[in-house]
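Bear in mind that the values in this text are calculations on the coordinates, not laboratory data. Just so it is clear, the structure is predicted and the values come from calculations on it, not from any experiment. Cβ atoms are built from the backbone, for glycine too; each structure is taken alone.
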Structure P
Amino acid sequence: MTTAAAVQDDRPEELAERVARGEAAAEDELARRFRPRVLSLLAARTHDREAAGELCTDVLMAVLRALREGRVHEPERLAGFVLGTARNLANNHLRARRLRPVPEPLSDDLAEDPAPDAVETRERREALRRALARLAPLDRCIVDRVVLEGRRSGEVAAELGLSAEVVRARKCRALKRLSEPGPPTR
């Protein structure tokens, strides 16, 4: 092989200089020259063709960036730099994959809400009854109809001879009082 490409294959420092100068053809040549070896190394290390393809792109980009920024101190050993970068990125990938938790499927019985037991239900009802007893009778009536029965404030207001705004305000104050501990009010 006596072509110019064969001469450049023997001179990695020249390729590194051309990449550093920003020659697109040199960047293409670097990728063409090293991609098969890098891809082979990554596939062997990761045992995952898809990950190897993604990592190969990362390796070539890292090498191009290092060459452009002048961080390759021995351009005559470009192949070693490229393959070393590939090994480092493969090791980082494997380390991250090893540290990633293994997902475990949930059993079907965990997806359902557990039914509350009778004691818990009774305690909740008693707590609600005590809290409602702290409210004034009109507020208790509003909370019962609007919150517990799910009726509209306007409908309840018409029944009680109040404005919808008054019903909404009393309901809000009553709910706030329900969340505060305290003695019953009359």
Structure Q
Amino acid sequence: MRWKVHGERVIYESPWLRLALTDVEVPNGPRFEHHVVRATNDAAGVIVHDPDRGVLMLWRHRFITDTWGWEIPAGGLNPGEAPVDGARRETIEETGWEPGPLRFLVAYTATSGMSDLTFHCFIADGATRIGEPSDPGEAERIEWVDAPTLRRVVRDNEMRDGLSLTAVLYAFTFGFLD
């Protein structure tokens, strides 16, 4: 069933998101206001895979959930930036490694019942070290993690970030990772 949207009013706005109350009506059902988070820009992430080194990962703390975990390089796109360009930029900024050619993996919305934020996931074959991360506050450490260890990381719930988890599981499922 397709819900009917009667309108939307913004209750908060920032450079990153807009929180709105959307006036919706369910077919043969009630009409009510639904909270909706509208993203200003999408986000992109990269699985940087090197057959000899493994996958380039960041070990980081997320203050919102007060959790530590492994993540792939990722971040928000700049206004007008193509997902592939943002994915490359974020990888360089966060790791100091320039990824090889990027191939598209998947795009998805993680919480489509509440938000329109779309994540774009790519995979790169290898990377070249070009220096220190320009955004050193992103991670406590940056490491190459081999496939067996990465499987254990997923199994042991050490990858809590949805973008990273989806991309890694997609890559394992469809044979992009060893």
Structure R
Amino acid sequence: MWYDQSINKGGKMSKILLVIAPQNFRDSEYFIPKEILESHSISISTASKIAGEITGADGKTTEASHKVQDIDPINYDGVAFIGGPGMAEMISDPEFINLAKKFYEKQKIVSAICAGAAILANAGILKDKKATGWAGISDVLKSGGAIYEGKSIEIDGKIVTADGPQSAQIFGQKLVELINSKA
């Protein structure tokens, strides 16, 4: 019997929130997972500190349709914090940290790639969890209690972290698997 894997048991379409810095997000870490998720009929929303057009570090643009402070996790299956030089400047941002905590408290998928993983550590949700990220934030991950081994991707329950652009494809694929596993 054929069925659409993007439809969960509640009959609604799966949806994930991608969170990017207000400038200089890592293009490949955003666009590659986004394409993979969309190819599996998973709806994508993008949020940042500002709504509107945002330019990535490599010059591609995307539209942030929401501000992070306006997001209600109840409307999503999970969140992914996208890395890049702009996100490295946002790892201590209280709105980003609060958003990660809200998703975690609602038992949603909480994920990050590259510098974005530091937000999860700063939110206090990586304590005793396997996690990875850009090598430049390994101390932040460890000080947040993460079990850091420098792997390219780590999955610990509903937490998914990846190290950078080279892992963008597997990051997207693992998000699809995790979303579909709850269908």
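Comparing P, Q, R, where is distance in nm of label points 7 Å out along Cα→Cβ at positions 18 and 162 highest?
Values: P: 8.6; Q: 2.0; R: 1.1.
Largest value of distance in nm of label points 7 Å out along Cα→Cβ at positions 18 and 162: P.
If Cα Rg over 2.2 N^0.38 Å is calculated from each of P, Q, R, which structure is the one that comes out at 2.28?
Numbers: P: 2.28; Q: 1.16; R: 0.93.
The correct label is P.
Suppose distance in nm of label points 7 Å out along Cα→Cβ at positions 26 and 170 works out to 3.0; of P, Q, R, which structure was it derived from? Let's see the in-between values first.
Working: P: 8.5; Q: 3.0; R: 1.3.
Traced to structure Q.
Taking 19.6 as the value of mean count of other Cβ atoms within 10 Å over residues 42-49 derived from one of the structures shown (P, Q, R), identify that structure.
Working: P: 15.6; Q: 25.4; R: 19.6.
For mean count of other Cβ atoms within 10 Å over residues 42-49, the value 19.6 is produced by structure R.
State the single structure among P, Q, R that was used to calculate mean count of other Cβ atoms within 10 Å over residues 90-97, giving 18.4. List each step's numbers first, then the result.
Details: P: 13.8; Q: 22.1; R: 18.4.
Of the options listed, only R reproduces it.
One of P, Q, R was used to compute helix-only ellipticity at 222 nm (-39500 (n - 2.57) for each DSSP H run of 4 or more, over all residues; to 500), and the answer was -8500. Which one was it? Show your work: numbers first, answer last.
Values: P: -22000; Q: -6000; R: -8500.
Working through the options, I get structure R.
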